[in-house]
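A.B. asks: For reference, the structures are reproduced in the following blocks.
Read-outs throughout are calculated quantities, based only on the coordinates presented, and are distinct from any laboratory measurement. None of the values given here were measured: they were computed from a predicted structure. Cβ atoms are built from the backbone, for glycine too; each structure is taken alone.
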Structure I
Amino acid sequence: MMTPQEYQLPVIDLSQPCAKENIFRAAKKYGLLQVVNHGISRELLGNVMREAVKLFETPLETRAHSGLLNNSSPWGTSPAQFSHQVPLVKIYDPSCHGQFTSLAGVMRELAPAMFGLARTLAGVLEESLGHQGPSTLNEKCNENTCFLRLNHYPVCPLSPERFWPLPHADSDFLTILYQDQVGGLRLLKDSRFFAVKPNRDALIVSIGDLLQAWSNDVYRSVEQKVEKNREVERYSVAFFLCPSSGSQVGFCRKPSVFRKFTCGEYRKQFQEDIKRTCRKVGLPRFRQTGM
């Protein structure tokens with residue numbers, strides 16, 4: 001198997017005066033960018049990764065029945081084996097923690113830090129398109145709608161080119177990802193998949209389909225996938241800035257290239273697509289006819 005060519009994502013220093021303009025340009029051109037000096041300590045991120053390893057070493061049955069972990073998944077796989085969604089509201093509810101108190105403890109530190117960073121980035125992206133006043137995106141997202149996801153990619157010596165989840169673009173407004181140093185993330189650019197080299201100090205920010213719709217195609221979500229490693233397990237943690245199912249996406253300007261739809265309609269459609277075709281179709285289903 002050939003090693004894919006590496007792609008150097010833009011690395012944006014959030015402490016610099018030009019950060020806002022750089023975020024805007026990268027979101028328009030790539031749909032995926034890296035940020036440093038983001039205010040989340042390497043120590044905290046390391047603690048979360050260690051807790052993730054401990055979590056996936058715990059028997060599957062124990063994890064599958066935990067009150068802290070939400071085992072829903074749109075991908076038609078066994079989520080408790082490979083991935084756990086943790087709604088923010090459960091992180092702050094001690095009655096849900098059970099035997100995972102140390103995991104809940106570090107996530108209780110990480111969640112508000114990731115949430116604050118996502119809200120800041122969403123505000124920058126709105127401002128760059130001329131939006132004034134309170135953030136429309138942030139008003140739709142709260143502790144009941146956003147979540148963290150812990151991912152585990154086991155060693156795959158025979159078929160590392162197998163991907164999980166399926167190649168896809170993220171479905172939310174924004175995703176913030178911290179990956180370990182194993183690598184494996186691939187992004188689609190110019191009809192080819194490129195490897196994203198891990199950066200120990202950076203968080204990866206991904207534009208989601210809902211933000212592409214809201215921005216009227218100014219920002220673009222990007223198709224991505226993860227290739228398993230032949231020799232080393234891989235772990236990652238991601239924060240998803242999500243609205244409620246009943247929220248209408250809305251658009252930053254009119255006329256819109258998309259018809260009106262709610263987040264729930266969008267999720268239902270791509271879940272049906274996955275069941276029927278094993279592929280997430282995404283936003284093309286919601287484009288206005290003839291646009």
Structure II
Amino acid sequence: MRDFRGHRQWRTYGTLTTAFISALALAGCGASETEGAAAPSVSQVPALHDALPKAVKDSGVLRFAGDSHPPFRSVGADGSVTGIDKDLQKALGQVLGVRTEIKIVNNLPAALQGMLSGRYEGFNGPVQATAERERQFDTITWMTSRTSYVVPKSSKTEVTSAADLCGKKVAVVKASIVEGQLAKLSKFCADQGKPPARAIGLDDTNATLLAAQSGRADAAGMTQAAAIDVTKTQSDKYGYVSQTEEQGATTDNLALLVPKKSGLGPVIQKAFQALVDNGEYRRIMEDSGLKDVMVDKPTLNIASKES
């Protein structure tokens with residue numbers, strides 16, 4: 001589907017343009033960024049900065065929650081975060097005239113509750129835009145994805161397609177897109193007269209991969225983006241199969257989430273559109289091997305529009 005560079009090698013963009021530094025000084029920003037790295041040249045849009053909630057303008061910081069989920073977010077031993085999520089957030093921050101911070105949390109429920117309680121302003125997933133979530137959150141769809149299953153090459157279980165996972169144990173991130181897709185695969189299994197796949201719910205993608213590696217699970221379910229990243233960087237250890245439409249797969253709309261009550265949704269959507277218009281969105285996506293899952297435009301609350 002797309003080609004990924006190893007998630008340990010993601011580029012960071014930390015040095016801000018002179019104009020943006022001036023804007024941050026006026027906004028009183030206080031979050032730290034990695035020094036010495038090159039920054040994308042993205043201009044602030046004053047009207048969008050003015051539309052931010054007062055608390056964000058006063059602090060100069062837009063706070064994001066994020067779990068460990070390569071290649072979106074890779075967490076180093078020193079706690080540093082790299083990946084496409086950080087690259088996009090920095091670019092959004094430049095458009096909005098604020099800095100961005102990522103706080104690593106254990107799982108999706110922690111990210112959602114943290115936003116609702118006001119600890120974070122946003123969460124960039126990968127999380128599916130659904131009508132149910134859009135009752136509490138505004139969603140800004142910025143990419144699509146399919147579900148894949150990573151299998152250790154050392155496994156005695158022969159898996160040449162997702163159908164071979166019927167009756168097998170599959171590790172998935174709890175409350176994730178993949179958990180829902182695995183349920184659809186299990187229905188496919190039942191329709192074929194086979195036992196369903198058995199889900200093992202864990203906190204993050206790294207945990208699912210460890211479960212497959214240790215033999216606790218036969219495979220680790222994840223977005224195809226993550227599966228390609230794992231098998232590119234560890235091709236001697238893992239292979240993967242993707243779930244087909246016949247097996248219940250659907251193309252998922254992956255979104256950035258912000259609490260609906262914050263009023264940030266329309267502002268973030270317009271900031272994303274600015275990145276599309278100036279080419280920065282395409283540059284980041286193509287540099288990360290994500291060209292095949294780009295969207296033509298970021299859409300606000302796509303699930304509610306489709307229902």
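A.B. asks: So if we calculate FRET efficiency 1/(1 + (r/R0)^6) of positions 183 and 255 (r between Cβ atoms, R0 = 41 Å, to 0.05) for every structure here (I, II), which label has the highest result?
C.D. replies: Top value of FRET efficiency 1/(1 + (r/R0)^6) of positions 183 and 255 (r between Cβ atoms, R0 = 41 Å, to 0.05) goes to structure II.
A.B. asks: Of structures I, II, which gives 1.00 when FRET efficiency 1/(1 + (r/R0)^6) of positions 207 and 279 (r between Cβ atoms, R0 = 41 Å, to 0.05) is computed from the coordinates? It would help to have the intermediate numbers written out before the result.
C.D. replies: On the way: I: 1.00; II: 0.65.
It must be structure I, since only it matches.
A.B. asks: For Rg and Dmax of the Cα atoms in Å, the calculated result is 19.4, 65, so let me know which of I, II that is.
C.D. replies: Clearly, the read-out refers to II.
A.B. asks: Oh, and also: I have 1.9 for distance in nm of label points 7 Å out along Cα→Cβ at positions 87 and 271, calculated from one of the structures I, II. Which structure is it?
C.D. replies: Working through the options, I get structure II.
A.B. asks: Moving on to the next point. If distance in nm of label points 7 Å out along Cα→Cβ at positions 239 and 263 computes to 1.5, which of I, II did it come from?
C.D. replies: The correct label is I.
A.B. asks: Match the computed value 26 of relative contact order in percent (Cα under 8 Å, 6 or more apart) to one of the structures I, II, and report its label.
C.D. replies: Derived from the structure labelled II.
A.B. asks: Compute distance in nm of label points 7 Å out along Cα→Cβ at positions 135 and 247 for each of I, II and report the one that scores greatest.
C.D. replies: Checked I, II; max of distance in nm of label points 7 Å out along Cα→Cβ at positions 135 and 247 sits with II.
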